[in-house]
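The data blocks that follow each hold one structure.
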Structure 1
Amino acid sequence: MKVTPEDLLELMSKKSDEDLLEISFVHYQDYTREAIEAARSVYDARELVPPKGIDILTQVKTIKERERIPLSWILKFVAFFFSSFFLFIPAILLHAHFTDKGEKRKAQDLKKWSVYGIVFYLALGVIRFLYRLG
């Protein structure tokens, strides 16, 4: 399915001003040329003033810092011990939340600790099975 420029404009029109700023000036390397053009045209249509010099650098720095914040130990604990009990639903919901907020490191850490948890429980199951055999 090919995405038309009209589809991109409609999609970008639903995004917040901050999201449009990120697409246009911060994470532009993650998007196609057409998507960036659509984001900038919506940005212009809203008559938003693009940040100048120091403002854009400050915003970019803030966004980059937010992306690098690690997951707290409490959420690591929850992901490790409880995520597999509840069919990964907490991990899926938290991952979506962190991804939407632009907190990439937290989302990655959450996936990692959820996988560690399931491996832990699988290893316990194997040990228990082998113990019963012997």
Structure 2
Amino acid sequence: MNYKQIAEQYVAGDITPFAAIYELKKAKNDIEELIKSIEPDAFDEADRFGGGTFEAEGFQIEIRRGGKMYDFSNIQQIGKIKQDLKNAEDYFKAAYSSYEKGQTPIDEKTGEIIDLPKVTYRKDSIIIKEVKK
């Protein structure tokens, strides 16, 4: 079943929102896998056009090569800096937790009020899995 049929069935009331989301996510995963399997051929075909940006078959195609990435996991100083940052974040999270409980977060060493982090929330999500029988 394609995604348009799923949408039509949902709008018509033939399937529940749970079933619609489940089927649409399954279709999305299938489509993503198909795209991954076809992309190598598309890159090969683009090379025949010289790569970069070009027009073919009524499409504008732009090839962007993967960017450079750095892995600092083997550098001890970076590991220490990351751990120091984590400790600092935990300190301020604890201060915020105190604030939520109605307490004024005070630094024990300096006696100053601790600055609080800005808090935001991610959007709600729904996970739907097929029950194994």
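Coordinate-derived values only; no laboratory data. Here the structure is a predicted model, which is why all the values come from computation and not from measurement. Cβ atoms are built from the backbone, for glycine too; each structure is taken alone.
Have a look at 1, 2 and say which one yields 0.15 for FRET efficiency 1/(1 + (r/R0)^6) of positions 20 and 124 (r between Cβ atoms, R0 = 35 Å, to 0.05), as calculated. Traced to structure 1. 1, 2: which one has helix-only ellipticity at 222 nm (-39500 (n - 2.57) for each DSSP H run of 4 or more, over all residues; to 500), as calculated, at -22500? Here the read-out was taken from 1.
Computing FRET efficiency 1/(1 + (r/R0)^6) of positions 28 and 100 (r between Cβ atoms, R0 = 41 Å, to 0.05) across structures 1, 2 gives 0.65 for structure 2. Structures 1, 2 were shown, and Rg and Dmax of the Cα atoms in Å at 25.7, 70 was computed from 2. Supply the structure label, taken from 1, 2, corresponding to relative contact order in percent (Cα under 8 Å, 6 or more apart) with the calculated value 20. Of the options listed, only 1 reproduces it.
When distance in nm of label points 7 Å out along Cα→Cβ at positions 44 and 116 is computed across structures 1, 2, the figure 4.8 traces back to 1. State the single structure among 1, 2 that was used to calculate distance in nm of label points 7 Å out along Cα→Cβ at positions 36 and 60, giving 1.2. It traces back to 1.
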